[in-house]
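Down below are the structures I want you to see.
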Structure 1
């Protein structure tokens, strides 16, 4: 899975706004295989095309939660280590993975 840089946007929910990715160019997906023949890498082109489309919209984040006791949004890492919680603020830079129209924050950048 590809890690995408962006920022956190907080409204009534928490969203990930990816930095604008470049549109994939078809000429970048032609490879020479082991038989010295040119072939087009459709799978990589498709995945990069989906990431590009996702970079044009806000994506809901699935690993940031509202913590009632402190009244802050809190990020938990994908490993769910004990006491591995960090406060999240609006417009905070981060890196995330996008899968099935859900973003998973991988790293907060301070």
Structure 2
């Protein structure tokens, strides 16, 4: 099963990765974020904390493995836009997507 991992490094910040296990997540982040250079990373399985955010369950169901992209809902100053986004459309504050999974970026369309 694919899980969402949060990898942190004191110097370089936080990285997110969908992977089947911790070792795979570390390998993916080191390869993509650190150009293969070894880094000390603290890894946490945060699947249960973020499973209800838009796109997380979809990426897991599509067996996505890799570093996702995140889109944050930005309030444009309109209370009605916020009410529509959260109350009417029942969307979360963050959309997780990958261009490798067709349609994952369009969940908020």
Structure 3
């Protein structure tokens, strides 16, 4: 489970693997991470898209996805997000994985 700290710049990074091996470098063209409305203060789903947002990026030759969700108005608690990966052979996207995140307030 990955931890998200509200109002902080911490990031989460996931290595993209298939059959226990890293995926081919630069094959991925886009990543989208979706959280349900129950994860957001607004009550609306939260979508992170590498095509439109700066708080989700492809790194390491597009073999990893880096997410900085701390400033997206999430609600504290445990939430399940869904990661979709796109490449030229699959322009409609591949349902990649479900990810459990824990959102907490940082209290030093």
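Quick check on the output: 35 is relative contact order in percent (Cα under 8 Å, 6 or more apart), derived from one of 1, 2, 3. Which one produced it? Label of the source structure: 3.
Taking Rg and Dmax of the Cα atoms in Å from the coordinates of each of 1, 2, 3, which one would give 17.4, 63? Don't skip to the answer; put the middle values down first.
Details: 1: 17.4, 63; 2: 15.2, 47; 3: 13.8, 46.
The read-out comes from structure 1.
Taking helix-only ellipticity at 222 nm (-39500 (n - 2.57) for each DSSP H run of 4 or more, over all residues; to 500) from the coordinates of each of 1, 2, 3, which one would give -6000? Please list the in-between numbers first.
On the way: 1: -3500; 2: -6000; 3: 0.
It must be structure 2, since only it matches.
Since every read-out is calculated from the coordinates, none of them should be taken as a lab result. If you're wondering where the values come from, they're calculated on a predicted model, not measured in any experiment.
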